Structure 1
């Protein structure tokens, strides 16, 4: 239990893993979850991978814009703003 407390303290002090921390702010709670860590899940939770803002940051692609033309292709955009999720089944 002491190791989890130490991990939590280090987790809170670190300036890294901002996106992951937004999903899992508490280490003890995260350890209770059973997660199937697929590549898509890992990409969303870390913000690393096939997300245009990440690829643009490292000059792999020329633009971070989403194909929907409504904003940058980021984790927040995919989860909260991406129009395709909001239009399915609303004919």
Structure 2
């Protein structure tokens, strides 16, 4: 798990168990804390600010439920990770 600059944006890239790669907005939707400072155990990412937890495969909140991370589509091509960011307009 690490944060990378994509253009003028930052993206949290997570290499999940089983080899899947996911990309998310790197900021916790609860406390605006950087998620890369959290702990990743198996498929659960725990934010360091208030211990909110997210399933990194789906992006959905585990604790609490009813929340989710902002997910960006990813594709792997020629050993590169391509992330589709939303149009800024």
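For distance in nm of label points 7 Å out along Cα→Cβ at positions 7 and 63, find whichever of 1, 2 sits highest and give me its label. Checked 1, 2; max of distance in nm of label points 7 Å out along Cα→Cβ at positions 7 and 63 sits with 1. Taking FRET efficiency 1/(1 + (r/R0)^6) of positions 31 and 55 (r between Cβ atoms, R0 = 25 Å, to 0.05) as the criterion, the top-ranked structure out of 1, 2 is 2, with the highest value.
Each of structures 1, 2 was scored by mean count of other Cβ atoms within 10 Å over residues 23-30; the highest score is held by 2.
Assign the value 18, 53, 26, 3, calculated as P(r) over Cα pairs in 10 Å bins from 0, in percent, to the correct structure from 1, 2. The read-out was computed on structure 2. When helix-only ellipticity at 222 nm (-39500 (n - 2.57) for each DSSP H run of 4 or more, over all residues; to 500) is computed for each of 1, 2, the one that comes out at -12000 is 1.
Quick check for you: by mean projected area of the Cα convex hull in nm², for residues 39-78 alone, which of 1, 2 is greatest?
Result for mean projected area of the Cα convex hull in nm², for residues 39-78 alone over 1, 2: largest is 2.
Only the coordinates and a few stated rules stand behind these numbers; no lab work does. Remember, predicted model here, so these are calculated numbers, not experimental data. Cβ atoms are built from the backbone, for glycine too; each structure is taken alone.
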